[in-house]
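Visitor: Below are structures written as structure tokens.
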Structure P
Amino acid sequence: MARPKLAVWKLASCDGCQLTLLDCQDELLALAAEVDIVHFAEATKTDLPGPYDVSLVEGSVTTPDDAERVRRIREQSATLVTIGACATSGGIQALRNFADVAEFTAAVYARPDYIETLATSTAIADHVTVDFELRGCPIDKRQLLELITALLAGRKPQIPAHSVCFECKNRGNTCIMVAHGTPCLGPVTQAGCGAICPSYNRGCYGCFGPVANPNTASLIPQLARLGMSEIAIERVFSTFNVAAPGFSPDSRPARPGDA
């Protein structure tokens, strides 16, 4: 019986989420015994044609070529999973969505007319149907293994949709906002990291992106009361998931000092 074909693809990204798969180490050996990895440029020269049973896609769509590639990948993939903040929300490069890309290219490149790019950096789901998303910058190893194991077993992956606050409670953490007055995006950020930052008395900075319907309208005034300036609040939301609904400038409520 033929083993399922697994392909790993890269668009505009830093490769960190692909490296999470390589970091699985012993588990990767077990995985390799269950699937045929037929495309994974970070790890092997093997490059076999589709169709593919599962495609993991890292990176955002930032060029016309990216948009065409992801359509071809979708056509050849029975299951398409986007991995990481770039693929699920456009990544930090989506800061371009709120500025003038022509100005950026003119400032950086001696011959900007040679640069072929889109005015926006967008999530893969904005272009094709996505079967599942793994959040994070980078993704979490445990979630990746759970996803692949579930797909191989034919069951639904058990990936949490609650906030980081839930993970803090599971770990027995004292709320750093209440106890220490430390600004934290945990109440509006999707779980998945294991509450790493709050566990070390550092505020969550939202690398797993917003939960469904994040209540930023309540959190932003609280961040201001804890001493964050308007600029600091803008910056904390303008990182890995700046274009995600709920975190993007267009979808957040007015800042504390706005008229």
Structure Q
Amino acid sequence: MTTSPPATSTQAPPRPTLAVWKFASCDGCQLTLLDCEDELLSLADALDIAVFAEASSAVVAGPYDLSLVEGSVSTPEDAERIQQIRAASRRLVTIGACATAGGVQALRDFADVDDFLAAVYATPDYISTLATSTPISAHVRVDFELRGCPIDRGQLLEVISAFLARRRPTISSASVCTECKRRGNVCVLVAHGTPCLGPVTHAGCGALCPSYNRGCYGCFGPMESPNTTSLIRQLRVLRMSDVDIDRVFHTFNAAAPAFRDAGGQP
């Protein structure tokens, strides 16, 4: 009697699921994902996009293999929702200045939010908000943070590719100054006396502003171990006042600890 070989399944293994979530933000970082265009088509072949309101109204229930979170937590509802997303996500990556540092809306952290409500809304009693705008990491465990306002598409693709390959993303932790050197830029701070946050700002933009003879605005937030004290000393040599120093640090990443504490140092 002959026996047949066991049947083999030809069904492909399930693809990883991707969810993209929005909190308090301008949607710019989500649009960076859409701007990937050709690369997005390749990603769609490797991932199942379960949630992405910018691309589709379809929603697939979790759990999700990878969640990308844009935006800061600024309402009680946000604080509850991020807990639910974390519980449903195997990996959670925050994208952009709002999600990693509270965003420009974290300027509320330095003032009385009730004054803002009274100035903007005719009936502020109907508005439910928190006194602060905080990064996602202040509420849940985050597996990786991708900085920028907005994020860089190349870095975003690297993060997603690293997830698919089950490795750590290769993202530089150096400063914008290293990117200026690679592009052969003349230092606008030294050569032209232009205020620039490049020496203390996380790389990722490709030194966009200094390449056009403008100082870095700090869109990518503080680099690892930034020496803000030395930079502030140089900004004072350029005759910048404490008020102006406060302003250059308190923009896109105002609540990032290194920038929050840097403005107006004695």
Structure R
Amino acid sequence: MALKVFLTGASTGIGEAFARHYAREGVQLGLVARSGDKLEALAATLSPRPAIYSVDVRDRAGMNTAAADFIQRFGVPDIVIANAGVSKGTLTEHAEDIDVFQQIFDINVIGMVNTFHPFIVPMREAKQGTLVGIASVAGFRGIPGGGAYSASKAAAIKYCESLRVELKRDGIAVVTICPGYIRTPMTAVNRFKMPFIIGVEDAVKRFARAIERKASFAVIPWKMGMAARVLRILPNWLYDLAFTRMPRKPRDDELKKKDAA
């Protein structure tokens, strides 16, 4: 019987690479993204053809409907990957960035909850399944100019950890994956050097191996994991000295001015 995978944020970047990787292995996919046009274009290139759902992960009812449809058509998925996420530069002193903070938390954290929620009871009844949360090494320490993103990914890491312990006795695995820098549209706007950056296809192959072995926690690439561990144990005075002058991710209005120039 073919493996069944339900994936959010599937229309671009890591999500698109995940979809292509699993399709090559003959997996029955359920793909979720906000852009129906992009999903349809992607689905047309994949075999077996995936089920597609044009849903925003912030839409709880929409996610419940998509999950119910997938289960009715194909059965309980073996793997659910909460990949949908957004990264934007934010500065707290700008009033307009407060809405950006809300958007980032709603997508990166509540969107993950909305993705997992409708599958937990069916997986518990089946006594099997794997839930995968895509977090980030940015959740290890606060990144200047990226307070919303770092905080949301720290929350995602701790949420997945809590869920892993909650569901362990039910036979449901929870895998937390923390990517370092991956070549995707999300990182293309960064104006600073990105150490140990790897291509998205390479990254997804490594993610898939971690999922297959049901690793509880994986940082990919491993070199970034080593660097992140060092950052976590740095005393605050040394971390502050190193990162105070670090170039920050541009805010939305800065990107618009650059595009208009």
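Visitor: Identify the structure, out of P, Q, R, from whose coordinates semi-axes √(5λ) of the Cα gyration tensor in Å, for residues 109-228 alone was calculated to give 29, 24, 13.
Guide: P
Visitor: With mean count of other Cβ atoms within 10 Å over residues 29-36 derived from the coordinates and found to be 13.0, which of P, Q, R does the value describe?
Guide: P
Visitor: Here is a follow-up. A value of 54, 43, 32 was derived for Cα extents along the principal axes in Å; which structure in P, Q, R was it taken from?
Guide: R
Visitor: Looking at structures P, Q, R, which one was distance in nm of label points 7 Å out along Cα→Cβ at positions 69 and 237 calculated from, given that it came out as 5.9?
Guide: Label of the originating structure: R.
Visitor: With distance in nm of label points 7 Å out along Cα→Cβ at positions 37 and 77 computed per structure, which member of P, Q, R shows the largest figure?
Guide: Q
Every read-out reported here was derived from the displayed coordinates using simple, explicitly stated rules and does not represent laboratory data. It should be emphasised that the depicted structure is a prediction, and the values quoted were computed from it without experimental measurement. Cβ atoms are built from the backbone, for glycine too; each structure is taken alone.
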